[in-house]
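Following this line, the structures themselves.
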Structure I
Amino acid sequence: MLPVQEVIITGILFTVAAYLLGSLPFSLWIGRGFFDTDVREHGSGNAGATNTWRVLGWKAGLPVLLLDISKGFAATFLPYIYSSLSSDPDLLLWIRVICGIAAAVGHIYPVLAGFRGGKAVATLFGVLLGLMPVPALACLGVFILIFISFRYVSLGSILAGISLPVLVYFLSDHPVQLMIFTGLISLLILLTHRKNIGRLARREESKLQLGRGKDNQA
């Protein structure tokens, strides 16, 4: 078992690294670099894949989506850099979960983009893929089903987030770390989609068109 001081220092270092990884503002870099557009000044104002897709089309939205997923996925594997953690699987999983949360927080409040980010749905999906691929893919299935049926990205994200703890319970060994983590994800998605929930209730939420086009309610 690692000394407590070493665990604390290691955990802090990886948490900071994961936060910085999550802070990488791919939507801003791609929007400004290739389209001379700050996506935060259009649509919903979110620096995420959905708003990028709505404002700039799939040629910008798809790369942002894949990159945002990738940074969440990569964050969960940062602790493997320190091989000593492998001797304590429970501790390793805790630190991986914390890194995943830090990456999501980094996306929502990115230090590299003035703390104005997105809702971290794609980044959280990448985290889930890294930690629990089977429940993550099942969760993606819920999102796709809802999106195809109703064309609301927000509704798909909300219902997929709510279903996640249930999917983890039935499709994994449901260790306490993952159950706590998925509960926090569900809460985080509900909190970051408060305005969307209001628009859905008022039937004012806009649907996502997969082609190029603007939508001010992303």
Structure II
Amino acid sequence: MQLNLPTLTTAVLVAIGAVISAPVLYKGFARRGKGVLYEKNFLIQRAPQYSTLVNVILIALAHFANNDVIPGIDPVFLTQARLLPAPWGDVVQWSGVAILISGLIFMVGGWISLAECFTTDAEVLDGHKVRRNGLLGLVMHPAYSGIIQSVLGSGLASGSFLCAAFTVCVVAPLWLNRAKYEESILIENLGPEYKQYGEDMKWRRLIPKFIPIGI
């Protein structure tokens, strides 16, 4: 089996990201559920995570299909970029790789920037404080932004507009909803300092404030 270059590059980048993020993710999982304020609502806690997992599975299938690894499945069903005339299919896939690189930087960098305030669930930890360091100075929720960018980029790298649409229409809104909820409990617990942080960031939750438009 010989993988095309965008798929091989995607696999290498994801592997590197997994290795780098493993220590901080381990600590984040260890803190999970130990906060002084913990939200049990499925839509807030699990829906963003599970939708991302579904997206990842679709992306993996699309990469397999694009490399003719899955017999009996029409590859165009999952990888619509094949329908584009050359070289536009390649442009889509390599643009996806570029977005994936940005996503991994924001995701892992966001977790690192949160340091001891990072947990894999939406909650307020004991001793939680407002942090403005690192990527938190560019966007309020860099890790969520990075997750969305990573799956969007991986989907495009596979040539799948279907996967990209799932990211934009399902995954991104769920993470945005969780981000807004976290802001509400952080304002409630950290007070004016966090609200001032949000105002200073122009309430840019997922798209850095140096970009002219965004949310």
Structure III
Amino acid sequence: MKNKKILISIILLTVTIVSILVILFITNNNDGVKFKKEYESLNDTVRQSDSAKYNNIYIDKNNPIKYINSEEAINIIDDENAVIYVGANWCPWCRNAIPVLFEVSKKNNIETIYYLNLDTEKSNFEIKNGKLENVNKGTKGYYKLLDKLDSVLEEYILTDENGNEFKTGEKRIYMPFVFTVKSGKILDNHTGTVSLDDGQTKYDKMTKKQHNELYKKYDEMLEKIK
């Protein structure tokens, strides 16, 4: 009877562990599928802001992406060894950067890349009648994140059609922004991709040389958290 109870306990424990693992797998996989759909949804479409055709991108559904918000990003910075990618599917620079980041993460056995899209959290400024206006304030988590990343961010300055500069009093996370953290410390970061060649636009596919240049930069970053 005692052995039977032990056996039942072991079976129940095994079922519980397997169930948790399945749930975790499904959750992570869903994020990967969501990211694939999000980025590929703009393939062969035109960007309204400048009438340019988006650069096409194709992503494996089994990618390492995990969605987070600003508050979660702060906790990750404080507690984890991690890679965080800040971007958006409509950003042509991001669309060129993410396949390279995935290549490097696979090479370095990085199982998770935290993805932060700040479209609904960031502040927005506009210049109206020669004056700077804050048309949308950021979330509390967004401003906390700016403080956390203060040492690696640049000032947010807008320029009007006459070349006049307007300081917002804030710093800005320009996309794509990839950074690595370890034990509460920001180890490294990279904004954008690489310099364009003459006649090349941000919508064009990167050359092999540009790909390798960005690959090397990301590889150096990810090596530091292994």
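Since every read-out is calculated from the coordinates, none of them should be taken as a lab result. Bear in mind that the values here come from a model prediction, so they are computed numbers and not experimental data. Cβ atoms are built from the backbone, for glycine too; each structure is taken alone.
To which of I, II, III does the computed value 16.5 (mean projected area of the Cα convex hull in nm²) belong? The read-out was computed on structure III.
When relative contact order in percent (Cα under 8 Å, 6 or more apart) is computed for each of I, II, III, the one that comes out at 28 is II.
Matching task: 4.8 is the computed value of distance in nm of label points 7 Å out along Cα→Cβ at positions 46 and 86. Pick the structure from I, II, III. Structure of origin is II. Can you spot which of I, II, III the value 1.2 was calculated from, given it is distance in nm of label points 7 Å out along Cα→Cβ at positions 118 and 174? The read-out was computed on structure III. Look at Rg/Rh (Cα atoms, Kirkwood Rh), for residues 38-133 alone for each of I, II, III: the largest one is in II.
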